[in-house]
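Where a number appears in this text, it was derived from the coordinates with a stated rule and is not lab data. Being a predicted model, the structure only gives us computed values, none of them experimental. Cβ atoms are built from the backbone, for glycine too; each structure is taken alone.
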Structure 1
Amino acid sequence: MHKVAILLGPAVSSFELGCASELFALTRPEYDDWYQTDIISFHPGPLLATGGLQLLVPQIQDLSSYQTIVIPNWSVSSPQPPALLHQQLLQAHQRGCRLISFCSGAFLLAELGLLTGKAATTHWRYAAEFQRRYPECRYQDNVLYCFDGQIGCSAGSAAALDLGLELIRRDYGFEKANQVAKRAVIASHRQGGQAQFVEMPLQKKANLFSQTLDWAISRLATALTVDQLAQQACMSRRSFDRQFKASTGLSPLQWLTQQRLQLVRHYLEQEQYSLEQIADLTGLGSVLNLRQQFRKHYGVTPRHYQQQFCRSQV
């Protein structure tokens, strides 16, 4: 049983706490094995949450039983934790516990020195202050989330869901992550390197544009070109490229590659297909291209990913 602690400070962001609770604390009887999650604090209650809500949660003094600690938010103006929490978080890191911050939670990890030399991010509103205060961190500008070893950081608000789903994918695989996303009625996957915000959202009236994305996803095994996508959307290539970048923060080719690699992960986890078959099924053309693209995006080979997934299931 994988034990998760959702760690709250004296002031709580209701939205980020809701994200953590939905992903990790919600009872899921359909799975034989799922997270055992506690919402806890080192501060005496009641804790004050957004909108004047008062929360009573167990006050503890020991984090040794947890494998993952999620920090939904933390004080930006006064990030220094109590001495006991400081000690417990350092000990948790030393024993290999996974530390995950949403939004301003990165300030707590950075204040403890745990992000020194590591990739980190936070909400774009706090980016300048974070970089000024913690120049020793490798700040990742305008990304949804990033991982560096056992530490993961997400940008603010809805990006917490993206990082949380990535954790679920790593722990339980693509299918369960998709089921969790479906129950929450959210997108099953947004790449961590995707921009925190884009110039404009997908327009409600631009049905052909959104339909084109669905059309492309259903045909990933074919040799799709950007010209074909533009034609399907009834747009000139120039207009299509411009709207695609403004709407998704990615170029059409980057988006296609991401969709194909997500499909690769799905097939790898099923363990039913050879790399040659997966390259054909995902439109990547060759095993060499599949390996190169996979390693470029995920930092491991397809086989290594498959072996890690199998070990995590065991």
Structure 2
Amino acid sequence: MTDDKTKHPEEQILQEGDPETTGHIWDGIKEFNNPMPRWWLWTFYATIIWGIGYTIAYPAWPLIQGATPGLLGYSTRAEVQEDIQTFEEMNAPILARIAEVELSEITPDANPDLYSYAIQGGAAIFATWCSQCHGSGAAGVQASGYPNLLDDDWLWGGTIDDIHFTISHGIRNEDDLDARYSEMTAFDEILTDEEIASVVQYVRNISGQEADATLAAAGEDVYLNNCASCHMDDGSGDQFLGAPNLTDAIWLYGGSEEAIEYTVRYSRFGVMPPWSADASEAGRLSEAEVRAVSVYVHSLGGGE
């Protein structure tokens, strides 16, 4: 790039009638100072006027605790709320039916329309409130204490009524007095290292996993004296206590030697919040919503 004082061997020669130049020259080509088209200028000015008018009429300028409301008082949030209210009014009758009918009657045979709505609504509720822990596909997260809801292994029972109670009140939380509650003893200071090692091998043995036969045999007495009162003599567990079945190789926190040893030494204490707003102030879902998601979870294949 050169300025006007620098001559280029092939510098453009201006003709009579050519407009003035801006003074810029590139490779001998001079830049004409042509005015913008009037239609473009008027359009540009119109957008400026429209923009100013928009900020006056509609919410626009951010303030400390919100934005200027605008002379028209328009609000996209209010519009969305109106739409939500409209659909809630449309769904009110079927939600009332779901809240009143017996859970056992919300089936594809007894009430196909009600069941279809519960499944679709329950799936949406699950995706919003439950998938963060149980996964989008409800398979849970092993070793993190989030149960798989697709299998037939239920700590507190898998009937539709059991599932409804668990969702309503939660597990081991401090917000609902009716929450399901159990607490495993931490055996780190009760059993010796040898006893813990043996009972770990015994548990692996009764669950069908590879185990040290000698340690497993010694661990049977340790198990019967310390664990059978909750997990039963045969290791099948007790749903009333929330004590898991130790014979099916389905593990909430993992079934490796390390995971089982950690559980025996320090115990586990998973917590689930209450979801029913009718049962607890901490709840977020209406009774109809709790029932819908209960039906959905029960339908996933593992319900009893």
(Q) Given 16.5 as the derived value for mean count of other Cβ atoms within 10 Å over residues 39-46, which of the supplied structures 1, 2 does it correspond to? (A) 1
(Q) Tell me which structure, out of 1, 2, gives 12 once relative contact order in percent (Cα under 8 Å, 6 or more apart) is calculated. (A) 1
Q.
Tell me which structure, out of 1, 2, gives 20.7, 61 once Rg and Dmax of the Cα atoms in Å is calculated.
A. 1
Q.
Of the structures labelled 1, 2, one was used to calculate Cα Rg over 2.2 N^0.38 Å, for residues 183-246 alone, giving 1.05. Name it.
A. 2
Q.
Please compute distance in nm of label points 7 Å out along Cα→Cβ at positions 31 and 287 for structures 1, 2 and give me the label with the greatest value.
A. 2
Q: Work out Kirkwood radius over Cα pairs in Å, for residues 15-62 alone for each of structures 1, 2, then name the structure with the largest result.
A: 2
Q) Of structures 1, 2, which gives 2.5 when distance in nm of label points 7 Å out along Cα→Cβ at positions 223 and 295 is computed from the coordinates? A) 1
